[in-house]
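Bear in mind these aren't lab numbers, they're just calculated from the coordinates by the rules spelled out. Bear in mind the structure is a predicted one, so any value in this text is a computation, not a measurement. Cβ atoms are built from the backbone, for glycine too; each structure is taken alone.
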Structure 1
Amino acid sequence: MSSSSPSPELPLRGQVALVTGAGRGIGRAIALELAAAGAEVVVNYASSEQAAADTVAAIGDAGGRAWSHRADVSDEDQVEGMVKAIQERSGALQVLVNNAGITRDGLMLRMKTADWRAVIDLNLTGVFLCSRAVSRAMLKARQGRIINITSVVALFGNAGQANYSAAKAGVIGLTRSNAAEFAARGVTVNAVAPGFIASDMTADLDQEAILRAIPLARMGTAAEVAGAVRFLAADPAAAYITGQVLQVDGGMVMR
């Protein structure tokens, strides 16, 4: 890890950032954005080794630094092992982005208990485990930024996504609780709540109905979510922001 001081062009130079679930989609965009800001990025993945390798390669091709680490963030031992490996290889972590998540959609009456638990374990408990694992060193160093990816469905719910909505709402509660606990040591904790983001997952949805619900009349992009994460992680102006939920949703939820 470089000890060089950061510059306005590379505000994360000399810092290490862990992005969970960074092989594709929003996680990949975040990894690329933080690397462009100068961070050494650890690309976490659970199963898609090739996707993670592609993200690492893309960062390297752009002149950045990255490496990948396989870990299921819902598994306590794997999370602790990942953080230890990062500290041994790259030094202290300054930025954690809890992005990893899954969906197991289904109406409440038909939802299997296993599908409920799988989503809660990864999308909520995973955020708890990763945040706890990195917080000791961050608090000791009196430096650190934790950004949790939640969703606008945490704010209004969504039929067929009781597990996902509950998990993402829990992430908001966890974000605010951790922000209150960590603030005295200079560690900020915030959340980013994407709305409808153009992806393979949203391609099959009713596009007209979605656009009617969005004041800006378009879907967002993964790069726009990544830009919000970069602001919270890298911009000095974000140093006085903690316990907040930044909605990247085109005005879909105004509250």
Structure 2
Amino acid sequence: MEKMLQGKVCVVTGGSKGIGRAIVELFAREGGKVYYLSRSAAEDTSAFEAAAKEGGSLVRWVACDVSDETQVDAAVELVIAEGGAIDALVNNAGVTRDGLIFRMSLEDWDSVLRNNLTSAFLVSRAAARHMIKRRSGSILNVSSVVGIMGNGGQTNYSASKAGLIGFTKSLARELCARNVRVNALAPGFIETAMTDKIPQEAKDKLTAGIPLGRRGKPDDVASAALFLCSDMSAYITGEVLKVDGGMGM
């Protein structure tokens, strides 16, 4: 049985841990040649190696600060030169610098917007130039339910994730005539190193507000990403799919 990303070249930003790591592993198991862009490589690559072996594919780290224009352009050119194409791009890289607005520095605001939103613009611009020439490709932006609902103490993060939704819809309109699709995911409360920092009492309160009664796993998001980057979703563009257990209903 042919795998869902057989022979496709995939780029995942922020792929060294958390949701990004789960996406890299699943894409590789499904036959994708996966290049993950991040400042540092994953600490343990054994799962990547196993996934690549299962999928008959590869996983390769490309050192890149995705908020830096020069580094992004060089990384995308490297992938194209080596892989021959970019069939799927997942803009997953993101950071948090939480705090009430009264205490939030301009540096904390700028850092989150640059890493979460500007990075998606830079990588998408570089990849889209290639995709439109081939008249094929899928771009997926990892937003968040807080970009839809908002969240106290996260004005910067929520703004960046809401910005990704507007970016997704506008870019989808720009690229649809060239058969390049652009969609977004809006994960809810997903168990990662980022959410591990939340106090237990706050975790319990958030979990109580999830209709499915549990926190999500990175694999839950990766499965949705696989669908939107595969040919299974060939007639879907400009959409925002919530992966949140009903949290945003």
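Worth a mention:
- With distance in nm of label points 7 Å out along Cα→Cβ at positions 125 and 141 derived as 2.8, matching label from 1, 2: 1
- Read-out mean count of other Cβ atoms within 10 Å over residues 61-68, computed value 15.4, structure in 1, 2: 1
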